[in-house]
Structure formats: C-alpha cells, structure tokens
1. From 1, 2, which structure was distance in nm of label points 7 Å out along Cα→Cβ at positions 124 and 140 = 2.4 calculated on?
2. Out of 1, 2, choose the structure whose coordinates give relative contact order in percent (Cα under 8 Å, 6 or more apart) equal to 28 when calculated.
3. Have a look at 1, 2 and say which one yields 2.3 for distance in nm of label points 7 Å out along Cα→Cβ at positions 36 and 92, as calculated.
4. I have 35, 28, 17 for Cα extents along the principal axes in Å, for residues 76-147 alone, calculated from one of the structures 1, 2. Which structure is it?
5. Given a value of -1500 for helix-only ellipticity at 222 nm (-39500 (n - 2.57) for each DSSP H run of 4 or more, over all residues; to 500), calculated from one of 1, 2, which structure does it belong to?
6. Upon calculation of semi-axes √(5λ) of the Cα gyration tensor in Å, for residues 44-83 alone from the atomic coordinates, which of the structures 1, 2 produces 34, 8, 4?
7. Check the numbers for distance in nm of label points 7 Å out along Cα→Cβ at positions 12 and 28 across 1, 2 and tell me which is largest.
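None of the figures in this text is laboratory data; all of them are computed from the coordinates on show. All of these numbers come straight from a predicted model, not from anything done at the bench. Cβ atoms are built from the backbone, for glycine too; each structure is taken alone.
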Structure 1
Amino acid sequence: MKAIETKLEGCFIIEPNIIGDNRGYFFESYNEKSLNEALGQDIHFVQDNQSLSSYGVIRGLHAQSGEYAQAKLVRVLKGEVLDVAVDFRPESPTFGQHITAILSAENRRQLYIPRGFLHGFVVVSEHAEFFYKCDNFYYKNAEIGVRYDDPTLAIDWTVPINDLILSEKDQVLPFLHEIKL
C-alpha cells in the first residue's frame, strides 16, 4: 500500500497494491499493521459502516465531537464519489481548508481522515456503495456537522445544484461561523 499525504496534515490518500492477471485482480483492502506503518500511527478500527446512495446524494459534512471523535478509513465498493475532508481542528494552521478525492470501485483508492475532521461525499455515478471504518463507536449526542454549501468552505461538489439530494438533517446544519469551538 502507498500512503500519500494531502495538504491537510494527517489526512492521506491510500493506494493499494493490486495484483492482476487474466483471471481478474486481488488486493489487500485493509491490514492494520501495514496501515499503521504507512501512516506512522497506531490506529485500531472498531466499527464498519456501509451506505448505498444514488447520483447527487450528498452525505455530510459530519463528525463526532469530544471523546467520541472518529478517525475514518473510507472507500467505494461500487460506483464513484467525490469525497471531501475538512480540517475542523481549531488549533490547526489549515482549519477550514478541505481536500477532495475521487474514490471509485475502479481506482480502489481510500481516504484516511483523522479525528478532528468533517467528512462528506457526493455520488457522481448512478449509484455508489460507500464503506468506512471508524476508530470509535458512534454516539448520537456527539454528532456535529456543517452545511455542505458553506461559503467559507467553498467546496465545489461538481454536481449541478438542482441534482443535489440531501437529508432533512443535512439541509439544516449550521454554517462554520455559527459553531462554538
């Protein structure tokens, strides 16, 4: 596996080593020891989640706060998404900055998102199955989020606004400047 650090400290694109031949391909999608060595960290995932979404669905921007913060390792099993990670660490020099990455079943890339980041994605294919590992358990009362269209974040979701589909919860998330950190 190859870990490529992004402009946001601690956030990495993970590229697997793919072995292919006339029968198809094989790759190791997750190995705790290899990932920890590649990232120089000691991460232990405790929960897996999976979602299915159609074109234009935005899920995010979400995080868990305080002692319930989560690091995530995300990937796409079917289809393609534009994945977004936003640095939400108040003390970080890149606070409020974001990166995007195309994750697809075809490129098999993953994104490692450390604790203290908001995360979201938009489906850019007809459908997408999205899979992610978390290093902490979900706790509803620790949910936090920021609106996908926050002008200070200026995220280009690449999908026309009329095609976007959001949950009721995501439509009423606060703007970044409304959150007390």
Structure 2
Amino acid sequence: MSPRPKIGLELTTILEEAGEIADNYGIQGVTLANLAKNLNIRPPSLYNHFNGLPGLKKRLAIYGIELLYNELAQSAIGVAGDEAVIALSKAYIDFARKHPGIYEATLMAPDPEDTDVQQAGKKVVNLTVRILQAFDLKGDRAIHAVRGLRSILHGFSSIEQKHGFNMALDLDESLVIAIRAFLIGITGCSK
C-alpha cells in the first residue's frame, strides 16, 4: 500500500514547490527526490498525486500554461487593438522572466498530443485569437498570426534568458518595436 501524503499536502502545493525548483535550478532540477526533500516527504508519497516524473512534468506543464494564461488574460483587461497585443506580449515576456523554469516546463510537456495539455494550451490560443480579432483576422489567418506572435515572444524570451541581448539598449523598448512591426505586418495580411 502507498504511503499517505503529508496531511494537508495538495497538488497545488506540490506544483508550486516543483515550480520553485524549476525556476531556481531549471527543469532538469525537478526530480521526485528533490521535490520530496523540499516538501519533507518520502518520494513514494508523490505517486498519490501523479504517475512518476513524467506525470509530474505533465502536471507542471499544465500548471505553467494555466499561470501564463491568467497573466495574459489579466494584461488584456481594458485594452484593445495594438495596445492589447503589446500588453499581452509584455505579460508573456514578464512571465518568462519571473518563471524561467515554469516557462520551460510549458514547452516540454511529455506528450504534446495529451488532451489535458492541449486543453490548457487552447485557452492561451483562444485568448490570443480574441485579441487579434481587432485586426479582422479569421480562421487560418488568425492561427497563423498567433503562431507568428508566439514565435516572436518565445524567441525574444529565449534569447534574453541566454543573455543574448548584451547591448546597452532597453529590452522592453526592443520588444515593443518588434511587436509594432508584427502589427504592421498582420494589418497588411488581413486584407
């Protein structure tokens, strides 16, 4: 019989701790042994919540996508058009800055075809599509635009995390310039 989890230990607490480990040591630092040690429990107790390390990483990916979605949704309140896309973009980059390990987990779901992971990701895509509706993008064009925006944001955050922007220029200003160029491009594509 499996050992019982520590009294009061909930999945959210476990994922928050796993996220802390990921943010501080990278996704490779997230192991059952490290997590159990930080939670002051025995590693087998974690199996009450998910199926081994792959299950933990899947749950961490979903947790991270949900956190990202919440920050993106919050950023878009009260703004529309260009300003909504810029706000969403800044929120995305800020999320990657604050949670580099959790952000990495969102990209490394064990099985990208997993329906749970897909459901979490669809919320982010649908939010972005709704924001891009101001540019009269529909159907496949809207999805292409979402992919383009995500590529810019992921590329920007990845280069920043690897300290690839070493010039003495404001990174947030560079981001806004890149997003404004993207917006000019999608405005031309919607016609």
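1. 2
2. So the calculation was done on 1.
3. 1
4. Computing Cα extents along the principal axes in Å, for residues 76-147 alone on every structure in 1, 2 gives 35, 28, 17 only for 2.
5. 1
6. 2
7. 2
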